[in-house]
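Once you scroll down, you'll see the structures, which are given as structure tokens.
Each value in this text was obtained by applying a stated rule to the coordinates, not by laboratory testing. Please read all numbers here as calculations on a predicted model, not as lab measurements. Cβ atoms are built from the backbone, for glycine too; each structure is taken alone.
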Structure I
Amino acid sequence: MDQDPVKSPLIIFDTTLRDGEQSPGASMTSDEKVRIAKALERLRVDVIEAGFPIASHDDFAAVKAVAEVVRNSTVCALARALERDIDRAAEAVRPAQASRIHTFIATSPIHMREKLRMQPDDVLQQAVKAVRHARQLCDDVEFSPEDAGRSDPDFLCRIIEAVIGAGARTINIPDTVGYNFPHQFGALVRALMERVPNADQAVFSVHCHNDLGLAVANSLSAVLNGARQVECTINGLGERAGNAALEEVVMAVRTRHDLFECDTRVDTTQIVPTSRLVSTITGFAVQPNKAIVGANAFAHESGIHQDGVIKRRETYEIMRAEDVGWTANRMVLGKHSGRNAFRVRAAELGIEFRSDAEFNAVFGRFKDLADKKHDIFDEDIQALIGEGATRQVEEVFTLLSLKVSSETGRRPRAEITLSQSGTTQTAVAEGSGPVDAAFKAIEAIVTSGIQLQLYSVNSITSGTDSQGEVTVRLEKGGRIVNGHGADTDIVVASVKAYLNALNKIITPVDRAHPQASKAV
């Protein structure tokens, strides 16, 4: 579905890799960021905000890695209105074919007074200085007045006029705390565009949070009032209640073309595959009734609805499932499928293998899975890829064997054998359930002192032979990691996820979680 040539372009700025990563426990490795960035590029996102390079050496490396591989989208790095932040951001995005520096400073009275402890005039001067410095290093500079939704409109006009004069060519208006209502936020954007004398020299953007469930509504209201860039994330991922969901913004504009005088260049058929990839990597499952990408988004149980859809799809469906990446032809592989068929199907799903060794490893897991279940769905293939990505960490602990007993009237018992850097150890433990017993048996060996923050199980497909996908979130010393595991045996999947998280948390990294840094 290509952009309508008579409509003005709506720029889609994806911040899944930056603001999305600020969700507690959603921290991604450099390799995972690159995988998602490639998917966003296939989605034809205009701008990819790859991270906050000043946050840590690892975040800098991740942004640089994305800049080195992405060629058809602008790669953006976030920086506070400080020269050291801007210098670091410029260095990180330098390899990109098209790059942007996004700098920000807070403008609301409460932020200036309580957080920055600065006077408004000083904030304005620092913003102008930052934009001028960024323009010396990069032609494409974006400026955000953080917490604009609670800022004084007169002061916003002053600072926006000044930073446009200093060279900012995108002005982003963030509703940082999700405080605004659609009519109010749209009116604010329109007023700023009308009152700022040099507003015609910049693209106005919006970045809305979902604290009141209004992020998408606020974003769309802003677009109707003249904004031509929307900052959003896949699946609405983000800190607290999340950000505006990219898939909802894009499909609302595309579906209601009678209301919007703009359109995006997004390849909507890549929405569902990208959603699944982000969900697998971050461990944040998509709720079944989630708009566009939820498993029930195009399902009809009511007899009246089913009858209507059979007679004419448009009676109850305002979008085609195929247009956003859902496909009815998913059971295409099985135990007799060969290497070429598997490679072709993976390519159709947008999966790239970096080496023959990686392909062979994934294909081997595919064959193992095919021995356990008759039909292999697209979701199963993506889970295999996701499991491969989780194995990129050094495996200090690996599962050798697991034996679990569970019967009515007796406490479940687990016996587990692990390899720890080549040394075999076995432990037995009881628990309130087989998974609890297995985790306690692991801890009897490793005595890690970690805290289990989250245990989540998601059925990848339907049927009793479906793979279960488990996410485990562990915390130790303020560091939070996610582990993932998939298997037709849910206890085995749980152990895989626990060990994956354990291997991550004991691997030293130079990385501060993004929530430790202040951002829009």
Structure II
Amino acid sequence: MATKSNGQKFDEIACLYEISNAIHATLDLKKALYGVMDLLAAHLGMNRGSIALLNPETSEIHIEVAHGMSPIAKSKGRYKLGEGITGRVIETGRPIAVPEIGDEPLFLDRTGARSGIDKSKISFICVPIKDGSRVIGALSVDRVFEGKSPLEDYVRILSIISSMIVQKVVMLEKINREKDQLREENLRLKKELNKKYSFSNIIGNSRKMQEVFYLITQVAKSNANVLLLGESGTGKEMVANAIHYNSLRAAKPFVKINCAALPENLVEAELFGHEKGAFTGASRQKEGKFELANGGTIFLDEIGSLALESQGKLLRVLQERELERLGGTKTIKVNVRLIAATNQDLAGAVEANRFREDLFYRLNVYPIYLPALREREADVLMLADYFLEKYAKEYDKDIKRISTPAIDAMVRYNWPGNVRELENCMERAVLLCNDHVIHSYHLPPTLQTAEDTGTHQTQSLEEAMEIFERELLIDSLKSSRGNMRKAAEALKTTERIFGYKVKKYGINPKLYR
């Protein structure tokens, strides 16, 4: 039966209970281990004790926490695997109990904490701290020598305590690994966001788009409110993303709201939040979008859809940088940059008294007009190629290019739905395409219909077939780089027939080499 150094009976259950509480009371490992040392001194009559940990990368052992040692003595407690009793215990994974350290040559007293003390009156017990077969450290204790009585009870108790310590260490290792993984994932996602919303991902070489790029780069690093104008589908949300993620607020929240999708009676609650009981169904307090975006950017899409009453409350937030939740009396300060977007004529809405003039001028600090796709004809093919690559990869299809007639059809089309319509068009074409080329018949009917394209021509069936046949011949020559034999094989015909058709339609194979 284990006893304290003063001969009193040792209460094992109380000791283990208190040590368990101390270990799990904090996520600070060092603080928990010092708590264990203090309790061992109180319950077990420990004079000195330490917990040494193994560095698996260097195979060096150092004292992490100690009781009854000066900081200088603790700093000297460094061992190699197999060196001294502590090094031997960690190397073998087996405990060692020494009744009298003065008679044990393995005991090095590297710390010097026992200098000037009669070592024949000190017993030393050291047990491994093991996670399965992996030894991560050792727990050691000094006690007053109690004669030749066995030390097995102390070994057993310390082994139980070491198993409790290792559970804590393993748990913290797991938590730290998960934190590191989350940190790495967060950094990866931030990099992806920055890459996804960089200016280079807004596609366009036309003069009007170059003007848009210039305006974005000029305003991004400022805190100025931005008003994005343009038809639906021109990429206003993408530009808003680019402005935020290239601004000084990039690490802060970016909150998006479609004002047209908000019911009129819920606009205020959504934007500015509400208190519990503010209205029927408000069972709890809720932060508004402006509070959630504090320090960052808020994007209000379709802002022209806001009712006049809501416009007035929005104006106050922009002017005063403060708000009150619905049903509340507390004033809440907010620091938010506003990016607004609309496909409406706000100036005309002001004249018609459908939009507040003072709000319009507050929003219209830095307007950016996004041109319709029909105004940037030079960008149609570039955008089509981008969406072709995107969806060919997504649907795992080996599609190399877009045929000339399909390009002509896209360039002639008016694109009332702008870039969004072009993207949908290319996704559909990729889904329908079963070879390496997007043909005009893969495009939606609106691009093939004369009334929609504005290129009405009366064609007979024979003429239409000849146009289609000529397109196939040219596509095959492009794929074979002008090689007549390979082009004929690709169309499953003879080189003689292929040559006849080429001559019939006046096609020059050399142009495709």
Structure III
Amino acid sequence: MNGRANARQAFAEYLNLPKSPKRARSVIQVGWHTFGGRRVFVLPDANYGEADERVVLLKTADQEPSLFQSKGTLDGWRAKVSRLCAGNSRLLFAASCGFAAPLLHLVGQDSGGFNFRGISRAGKTTALRVAGSVCGGTEADGASGFIRQWRATGNALEAVAATSCDSLLLLDEMSQAEDEIGETAYMLANGQGKARAGRNGQARPIIRFRVLFLSTGEVSLADMNAQAGKVTKAGQQVRLVDIPADAGAGMGLFEDLHDEGGAGVFADELQVAVHENYGTALHAFLRYITEALARDGAGFVDGLRASIDTLVSRWLADIPGAGGQVRSVARRFALVAIAGEMARQALITEWAEGAAERGAETCFRAWLAERGTAGAQEEAQAVKQLRAYIQKHQDSRLLTWEDHSTTGAQEEADPNAPPSQRFRTMNAAGWRRWETFEGERKRWRVYLMPDAMDEALEGLPKQEARQALVDRGHIVMPTSGADAKRKNKAGLYTVPGYGKVRLYKIGDGLLASEEGDA
């Protein structure tokens, strides 16, 4: 034992003896780092930027091999991959995402993601391979080696995100994700992992990162949450937005097959191309933007932000009432558009001027059309949830409001009234009353108890959701008396046999149609 201890001590002394003016700084993550006010972008095998000292990415024994490998030449990638993206909005968008990820930090945007959603064999994985070919790959799998799988725990994806900081994270097959996918989407977009305690109870450092992530799936985030019995929050749908994979040209994700024999042949051609050409485009792009930062860092960043603002303003000019959520998502799409255009200016890609911008705008408008509203998602979700709640419970949890005359005697039977209920209502949520509506039509009017309204709007901010329903006429507020000043609170109604009860009177059109909800 003494011999070993002496050997270790002698080795330590030997390491302290050499003197050298050269210094190296180690970092634990890829991506942007700032030293002395100067930025450097660190990859496992290369650095780009202004640092005066050598920067080394710290590696551990159990760390996986780098996915930022490259193969082929930039000319080969430009001719065999980027050329085939032209005319295909989803492919242009996917490739541009690879260039957009390093710009997140520079423009101060939050992390976020996109999900190509559609049926199997629509070309979704091909789009991921194209995006992966921008950034890297592996010798065994080509650009496919850069793709991760949703089939992982939230903790595992947290670690994966940390190894993808300031770069593109590709996740395939959302349907294989765990039930906590909503929380995972929040984690990836918020840019930090869980707070954890150390062995002695002290707080361990929180893992932090910035990522742009691109996903595929046959189902949406909302579908996955529904399968797990969870409510999808608007914040989740803003952080991970669904883009319909079908481009509407009858060829799945594709719109221009570049004279290939069919969508399948075109996809096979791309798969061969990205197996032999990957990783070179990201290196060229990082060299381009770090040189621009060295020339005029503040001017370069201000120009990026101004370009994004201009693009967002133009996209939203014909969308009245666009809320903060839509504007936030529009900025992420715009960042991708600007990055794609910048890659063209740097002669990295072989698509025409404006092609990347048009591809991003096409995907943005496809997302917005499927979303169904330019306002806050919570408002549309409130209408949807209240409608579904009443449709589900109107025959089982609503009491019949029996109208009586002022003398207390039963009114003469209405020949147009439905038959009386012949069963006992359990766990009542409110009443339904046979009323005359516009045009002398008679049908059921629903009155919900406050607790039932809260149940219907579960998972939403109650105050804002009720106000949205009032604004759209789906909750009818009293127009006179003290209740007229209660904003979106329940009104006071006299229900025969029950006395005065606080209830929400549901509007005429809630169950009729979804038209005009937006």
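Using distance in nm of label points 7 Å out along Cα→Cβ at positions 34 and 274 for the comparison, can you identify which of I, II, III gives the largest number?
Checked I, II, III; max of distance in nm of label points 7 Å out along Cα→Cβ at positions 34 and 274 sits with II.
In this comparison of I, II, III, the computed figure 5.0 for distance in nm of label points 7 Å out along Cα→Cβ at positions 226 and 346 is attributed to I. Assuming 6.6 is distance in nm of label points 7 Å out along Cα→Cβ at positions 66 and 362 as calculated from a single structure, say which of I, II, III it is. Clearly, the read-out refers to II. When Cα Rg over 2.2 N^0.38 Å is calculated for each of the structures I, II, III, the largest result comes from II.
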